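Each in structure tokens, the structures are laid out below.
What follows draws every value from the coordinates through simple rules; no lab data is involved. Every value quoted in this text rests on a predicted model; they were computed, and no experiment measured them. Cβ atoms are built from the backbone, for glycine too; each structure is taken alone.
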Structure 1
Amino acid sequence: MNKLLEVYAKGFFNTLKEEEIEATTIKAQDILENYSQEDLYDFFKNKTIRKEDKLNLALELVAESSLKGLVKTLSLNNRFELMPEIFKYFIDYASIRQNKIPVKVTTNKEPNEEMKNNINTFVKANIGPSTPIKYEVSKSLIGGIVLKHKDNEIDLSIDNKLNGLREALIN
């Protein structure tokens, strides 16, 4: 499955003009941040919903962006449910190709607006004002937050604190 997502993301990237890449990446990121990926997947995977309704929602989500081409391709191939995952792959691939490595933020639940604002402020001050941020939810994380950028990691998770306590008790 990952290979299929990668093929769609790279193929779409290669169809874009240089001046379209940044705006398209921002739009894809915006969709992923503002809509539940699980809900989008469930909606697009639902066989009781007409293909036209799926296409209309997808086109409404992407508005007048370059993502329309990708949505139409997914419609032709009846692969709407891949859209959120393809967006993730596209954002990662575009970031690498443009040499803009994102900060990966992992939490155990979807971060609220206050947390996102605090993270944005931290990233702008410590890494750079135009550094993209990629949010990821990991249910295996007990709590807290983990930030990764290139080879650096800030682990403020409860899991890390518990491991530290375990090590201290063993030694």
Structure 2
Amino acid sequence: MTVTERRSGYRYADLHVGMAFRSPGRTITDADLVGFAGLTGDYSELHTSDVYAKRSQFGRRVAHGMLGLAYAHGLMWARTGELRETAVAFLGIDGWKFVGPIFVGDTIFVNYEIAELRDSKSRPTQAIAVFDVAVVNQDERVVQRGRKALLVSKVPLDAVAASASATAPGMSG
């Protein structure tokens, strides 16, 4: 996969099958595991107990699989802004696999490439972009992978224009 030069605000006309991206990195911390356990109620000892995890097959605590998936999603479009001009809605995940552990101290990156780009059958001004996604750690080892589908607009989004022209509170315009 050859990563496309990063820029924000790609429009639909810029997108094509084979277009590849790489997210910025995100280092996983102990606070991430504790916070995610609190948010989800998943206090499995593999994530929360050094004593338990040390005796597990991993030898240390492992991040929740869903934490990796959630962070990967945020690292893709929301953090990069690459599809801010076109993204309408996240449609789903297909064939997602958790293939390796994510440990505290690991830095994850997301490599993603447009695998399919097709017109929406029900919305003529929209299309569906399907991405092949690989979450990798700092050693480029794949820890999660699968496909994600995103509804994209073929026309400029009113919300983007409205956001750009909004005046921040306390500022005159």
Structure 3
Amino acid sequence: MLQMGRIFVGLAFWNIVLFGVTIWLGVTHHSAHWQHQAMGVLTGIYTCLTHSIVLMHFMGSGKAIKEAVETYSLPVDYARRTRKFKARTSGLATLSCVLTIIAVWVGGAKDVGLSKGMAHAWLAYATVAFNLYSFWVEYGVIQENTQMIREIDAKIAGQTS
């Protein structure tokens, strides 16, 4: 759990690279049309994976913190704080996934002629911006969670010494 900050930075970095490549392929048309579509689907899947990992991290660390509070008679404030961390990230992560899926779907609709104009492009730009904001918030909360886990570990080590 203490390495999640590093893991998340790696996931977010590659997600940003995928966003950039997908947008570049869509805007510049320097490739065959299918390449933008394939990158869009890959980027959508990877984005949902990144946010799902964040959700799973907070579910797992929340359960572990709750068990540590009960087992070692630690202040219940730790359990309350972990619920707040989960609340601050779960809505953003979920909405980021939903927006990403919609952007990919509208891109597919544009490809087969069901969507006209710049709807897909503007939705994709807004989705990328929202995902970047979500990454920023998620990283901050992951850092706070990691610091709290270190505090808990220190208290447990002090009790068992």
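Of the structures 1, 2, 3, report the one carrying the highest value of distance in nm of label points 7 Å out along Cα→Cβ at positions 28 and 60. Present the calculation step by step, with values, prior to reporting the outcome.
Working: 1: 2.3; 2: 1.1; 3: 3.7.
Structure 3 gives the largest value of distance in nm of label points 7 Å out along Cα→Cβ at positions 28 and 60 among 1, 2, 3.
Tell me which structure, out of 1, 2, 3, gives -5500 once helix-only ellipticity at 222 nm (-39500 (n - 2.57) for each DSSP H run of 4 or more, over all residues; to 500) is calculated.
Numbers: 1: -19500; 2: -5500; 3: -32000.
For helix-only ellipticity at 222 nm (-39500 (n - 2.57) for each DSSP H run of 4 or more, over all residues; to 500), the value -5500 is produced by structure 2.
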